[in-house]
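Student: Some structures to go through are shown next.
What follows is calculated from the coordinates using simple rules that are stated; it is not laboratory data. What you are looking at is a predicted structure, and each value in this text was computed from that prediction instead of being measured. Cβ atoms are built from the backbone, for glycine too; each structure is taken alone.
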Structure P
């Protein structure tokens with residue numbers, strides 16, 4: 001999955017996504033426009049973090065008292 005696809009899936013704007021994952025706006029824009037290519041581990045790491053956040057949110061929702 002590309003960084004652009006991950007951001008789209010997250011529902012965040014470029015500015016929000018860049019801030020959340022500590023990526024400069026210019027770098028993110030370069031990746032999304034295919035002018036630059038992120039290191040292979042970046043999309044994998046972001047996808048992992050997004051999945052972990054989803055699981056934590058699911059857990060918290062299911063364990064409300």
Structure Q
């Protein structure tokens with residue numbers, strides 16, 4: 001059973017970057033439709049959302065805690 005406000009959409013993205021010395025940096029980015037601070041968010045491209053079979057509403061990855 002799904003609760004009120006429940007949606008079928010991406011809620012997080014994981015990004016991993018390997019440096020040349022082998023150190024791996026991993027970040028988990030929250031996905032939201034209305035970021036608290038748009039200056040600290042990156043809007044998802046519509047083409048990417050379509051590829052991930054997501055809705056076409058605007059959404060952003062949050063870059064802060």
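Student: Ranked on mean count of other Cβ atoms within 10 Å over residues 10-17, which label among P, Q comes first with the largest value? Don't jump to the answer; show the numbers that get you there.
Tutor: Numbers: P: 13.1; Q: 10.5.
Biggest value here belongs to P.
Student: Taking helix-only ellipticity at 222 nm (-39500 (n - 2.57) for each DSSP H run of 4 or more, over all residues; to 500) from the coordinates of each of P, Q, which one would give -2000?
Tutor: Structure Q accounts for this read-out.
Student: Percent of Cα pairs over 15 Å apart was computed and gave 53; which structure, P, Q, did it come from? Show your work: numbers first, answer last.
Tutor: Numbers: P: 53; Q: 60.
It traces back to P.
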